[in-house]
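Listed after this line are the structures, all set down as structure tokens.
Readers should treat all values here as calculations from the given coordinates under stated rules, not as data from a laboratory. What you are looking at is a predicted structure, and each value in this text was computed from that prediction instead of being measured. Cβ atoms are built from the backbone, for glycine too; each structure is taken alone.
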Structure 1
Amino acid sequence: MCAKIVAVEAEAFDLPLKEPFIIATGRKDAANNVLVRVKLDDGTVGFGEVAPSPYTTGDTQATCIASIEHLRHVLVGKPIGEWRSLLAQTRRALRHQFGAHSGVEIAVLDAFTKSAGIPLYQFFGGVTTTVESDVTLSLGTPEETAQAAAKAVRDGFQKIKIKVGMGVATDVARVAAVREVAPDCELSLDANQAFSPKQA
């Protein structure tokens, strides 16, 4: 018999960053996220996380929590084995709250796979146990950016995203400094809306 969902919880949590993350639109000293829990009647707890972005998507911790609380009725009392149908319903209920939906989706799938005794990576195909990711370098001087890039290379990253938007000369100097310490890495730039269409 398939376990049923007995609770859906969402709470704010602030995770201090090791160092400030600076982009063209501002500075962050903490990740202001939302923890999502989906609890089953067999004792299983699935976890998900939302990273709200007020500037990009309009989501905040408060709006994500309110959205998730609003859809509890869609999930509570339902068998976790019906995850596909449940997630279609939550997607409709959270039509424009993409962050909130992603946190719920992750928690539902985590609860389902734990309850079924399947590792989540295996549920998604099991082809590999690793994920290649990039590292994002926040705004700073060319020297600071080069130091951060060198650390990323030492840590094994092969893709580096550089935040830009400090002015063309500074941006060019920062990219050149990164290229010098990371000659074999794939680089990408992200201005976070700092450029006009003409500047871009």
Structure 2
Amino acid sequence: MNVLVWGDEARVASMQKAFPEAVFTKADEWGTWMAADGADLLINLADDALSQDYSNLTSPAFLHGVSIKNIDRPFPGMALRFNGWAGFAERKLWECAGNISDQHRELAEQMGVELIPVPDEPGLIAGRVVAMIINEAYFALGESVSSKADIDTAMKLGTNYPYGPFEWANLIGPARVLQLLNALASTDTRYTPSPQLIREATAP
């Protein structure tokens, strides 16, 4: 199975390691990616994936997008939105918004991935939960409750999570977490970003 990816080399290598059943190749040109060029499946891991024009898309595709919802913008039936954040795209369960076709499921199964339909909302589900956990940890850090390392250790021991909240933030990127929280906070103040997170995410 051949998968053509729009994204950086490090992410392509990470996906290849996570899913050795498939062959992942990085597309060097947008036109090559759109044309599929011998690929069975397309994946766009770019932060701006949802801003691209997919009107000519003819192959099944997964588009990264957690900070905005695409319900207000029509996408081809061949495209699904999923969480392409580092640490999420490498999981064996992908939350997907859109119409999951039999073809999407069959291709995902070839990689050992199960597709979970979720509402088309910012963050989907897991991204929203992890962003909230990270935000609360930054609030605790700002209040000098403990150090980053100690908070990470306590969370992993107490919840059996694979990463602590600051480890998650570093893996995902604080700026990406902040972008999602801002999107969520526009309709729900529970997601208002911690000042400490804002400072770290916007630091030069």
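Miscellaneous remarks
- Among 1, 2, which structure scores highest (criterion: percent of Cα pairs over 28 Å apart): 1
- A value of 15 for relative contact order in percent (Cα under 8 Å, 6 or more apart), calculated from one of 1, 2, originates in structure 2.
- Top of 1, 2 by mean count of other Cβ atoms within 10 Å over residues 60-67, largest first: 2
- Here distance in nm of label points 7 Å out along Cα→Cβ at positions 12 and 28 was derived from just one of the structures 1, 2, and that gives 1.6; the source is 1.
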